[in-house]
Structure I
Amino acid sequence: MNTAPENDRVVIFDTTLRDGEQSPGASMTLEEKIQVAELLDDMGVDIIEAGFPIASNGDFEAVQEISRRTKNAVVCGLARAGAKDIDRAAEALKPAKQSRIHSFISTSPVHMKFKLQMEADEVFDAVISSVTRARQYTDNVEWSPEDGTRTEHDFLCRCVEAAIKAGATTINIPDTVGYTVPDEYFELITMLRERVPNSDQAVFSTHCHNDLGMAVANSLAGVHAGARQIECTINGLGERAGNAALEEVVMALKTRSDILPYQCGVDTTQIIKASKMVSAVSAFPVQFNKAIVGKNAFAHESGIHQDGMLKNAETYEIMTPESVGLKETSLVMGKHSGRHAFKTKLGDLGYDLGDNAFQDAFRRFKDLADKKKHVYDEDIVALVDDEMGSANDLIKFVSLRVVAGSEGPQEAKMVLDVAGEEKSFTATGDGPVDATFNAIKAIVEHNSTLQLYQVHAVTQGTDAQADVSVRLEENGKTVTGRGADTDTLVASARAYLSALNKLMTKREKTAPEALVAS
């Protein structure tokens, strides 16, 4: 339990499931969102922004189900300033033990003129009416001036004062386009707290995007100026260059408590687990040199660094790997490992599978162990994530046989299970991957276009599993699928099918009123 004085307590507001999911291709299924939300709740995140309920039927269902299941965190739903948005958010949040409605409207000159096509007085009236309506449903209301860092100060102060007077308990100041710098953001929060007469009646919050690479620095500058809530995402997931990364914010507070004397309630030992989960369900790989959670974050290759580490780890590590939940990779798993050992290993890696899912994962593990000399933890993570992602798919991989090489034609025979019926097709293409994808298109007709095809090895060695990401786009809807296998072509087929299954799910759950917000 956090025992810090209230004025030293920083609230962690996670928007991975809302702002993070707005990243092109990062959309998640309902089951994946629930999985992420349950982990966020377990690791001590204070507020989970579960989605934008009016954006789609799928978003509404996700917010509603997360509200029903969340035990400790406040569940938040986003809404524009209109009555329909606020009513829809309130309806989705009904099952929550603790709920918050987060309303926003643009306040910068460029947004008001070109995006809203509204005069300042109209926007001001909308601020009051939206917060007032939200307060009819809950006493926990957050208000945000979109593009706040490019808003004229006089108008921003006027809107903030009105929002608090109407009942907003949290005032969030978004750097929507990642334009500000730490000193400027510090001065902005300071100015608002000093000039707005009723500023002491609300908690100020930061919401910083990373377009100039300063989202975390700006967020911490805001806290230093008196903000006591940070809005962030796992792995910094988000539109364009992303958001402030939760893991960086939290570990900065923990590691540099000497100059950042603030506390939060996040269990840092679950950070790696959360990072891997979000990377898996969004199919967004984490860059190797990413702070805190990157593969190389605790790796040392330089001879000078290695010498120092051997003498004392503090010479080159400012935090321990264990503090973020990182365990040393082990090579003890292999083809002779049994169910009990495999289940124990899954527990160590943070997985708790039902019986059917466990049996399927164990079967694939034994198949993998027959192909590889050593099965690394990363192999098991890739295998289980792939298995969990395809458990409820309408279209399932059965088999693939490919003819490839310099002498064409390259040919692929694909066998799929489509809604319980086995179907096959043999296609040619410009290379084995193209042939494989053409075979899938012939079996399951669709009009999507391939936007991304990316392959990387899960571990070292020529027998390493390939981890493939595929991004498909159809009528403005973008989804990303992921697949893993020691055969790159099989992994490619699995990734394509993963994306195609997500696309079919998205077709069923999209509503016409979807809009993007900061």
Structure II
Amino acid sequence: MSDLKWWETAVIYQIYPRSFQDSNSDGIGDLPGITSRLDYISDLGVDAIWISPFFPSPQKDFGYDVSNYCDINPEYGTLNDFDILIKKTHKLGLRLMIDIVPAHCSDMHPWFEESRQSRDNPKSEWFHWVDPMPDGSAPTNWLSFFGGQAWSWEPRRQQYYLHNFLSSQPNLNHANTEVINAFSNIAEFWFDRGVDGFRMDAVHTINADSAPYKNNLADPNFKIGNLPQDQQPFFRQLHDTAQLNQSSIQNFIESFRSVADKYTGDRFLMGELDGDDAVLASENFTAPGRLHATYNFNLLEWGGLDVEGMKAAISSAIYAFNGSGRLTFAFSNHDVPRSASRQLNPLGLNETHQEALQLLLLKLEISLIGSTCIYQGEELALSDVKDIPIDLMQDPWGKEFAPNFLGRDTCRTPMVWERSNNQWAGFSDAKTTWLPISEDHLLRAGLDEAARPKSIYNQISSFLKWRKKQPAMMDANTMKQINCGSKQIIFDRISDTQSLRCFFDFETLTASFTEN
């Protein structure tokens, strides 16, 4: 038996609830819908599910703007629906993780509604309120990820407040112990319901500093590239000098970890972060007593990676984390274009290679050290959807920069289940869905593919079952990278009882595994 915790080798299936399965014919996915599809996920052979936010929210950033951390948005169901979901998840032998958003909340959260009223109310210090500069301008040159300044003016207080994303997503002040304690209570609420862990959203954007704040420095290596987001001013700055990844965050992280450690069953904390030096930031966030692992962005480059780029990302992970499970890999998620499309151009491939490439990428990431996240639809080699009309776009980031930048809607369209079921392929019986469904996806409907023996779904399912029998992958998180040609990635996975050579050929789009 392995001495590793479950999360150190886990394969985690990410569910974007709005787009997974609609159970009440409103065109929006929900918790009962997820429950109805759990057998499909269990049969795939993963170890856990991670569900993106389903809390009450005005949905300006589709759940990442929370107005109540301890309830369910009515669009998604009820707390009773959640209890039914977690009960079935555990009955199937799966763990369940949920997405917590600690850096910011909605401007409609009662905390902020109270805080913005005056400088002397009980919640007055729960957010970052700063006086204007002598000329009336914002306190620093910080910019929002979603465009414009990271500071907005509140006339009632005659102060600016910080928001690293939308102005309707004010940053919480984690220098305030009351804020830290509030999130401890939130963690306990969900742990008490049986949640096995949290994916902690954008932890690098938490701020626990006090004014005066420093300006960001210009990035001396910035150059406008071929990607639409390269045109956005945010990317012209170095952010870890002042705005992001500040050491003061760790007081909150350590407090949150202490809550998780009180519970039995190895509750898992996985933090999403990025930065000017993401590996260095990850090492800091996963120091003893902090997060168990960080969600790594090095394989999630918006424009994709060639083989050398993938090698570099893997090499940096081995250098920093070899022998540990402190890193979580992913090739796709709800924030970047789907890997089945994104990776084609950098590798000199076209759409005819889509399925073979996706199968190879999945086998590669599942074979790396640490845990792995598979985004819904990757097991079907779903393509990124580029033909969403601008008037049907939903993502606030995409709408801000359209038409040159399509944002994140392209990877968030609803899942398809059965081609012959109805016009929405079994996702919904509604007249319309919150995002349009791609006709290309109909050829890869989930239940149809699960019934087809040679589908990518069944090939990955077989691979996951084979992996669980390999001591080199399940009993240790040790690997050694092997020098190889420009089209290959080769490494050994090593345990006390097995050394397994893992060979990934991006010329033939095949993988092989042999014992040394």
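From which structure (I, II) was mean projected area of the Cα convex hull in nm², for residues 64-343 alone calculated, if the value obtained is 16.6? Label of the originating structure: II. Looking across I, II, the calculation of distance in nm of label points 7 Å out along Cα→Cβ at positions 128 and 224 that yields 3.8 traces back to I.
Taking 1.6 as the value of distance in nm of label points 7 Å out along Cα→Cβ at positions 32 and 504 derived from one of the structures shown (I, II), identify that structure. Computed on structure I. Taking 0.30 as the value of FRET efficiency 1/(1 + (r/R0)^6) of positions 88 and 432 (r between Cβ atoms, R0 = 41 Å, to 0.05) derived from one of the structures shown (I, II), identify that structure. Traced to structure I. Can you spot which of I, II the value 22, 45, 29, 4 was calculated from, given it is P(r) over Cα pairs in 10 Å bins from 0, in percent, for residues 160-207 alone? This figure was derived from II.
Of the structures labelled I, II, one was used to calculate helix-only ellipticity at 222 nm (-39500 (n - 2.57) for each DSSP H run of 4 or more, over all residues; to 500), giving -7000. Name it. Label of the source structure: II. In this comparison of I, II, the computed figure 11 for percent of Cα pairs over 44 Å apart is attributed to II.
Where a number appears in this text, it was derived from the coordinates with a stated rule and is not lab data. Treat the numbers as computed from the prediction; the structure is a model and nothing was measured. Cβ atoms are built from the backbone, for glycine too; each structure is taken alone.
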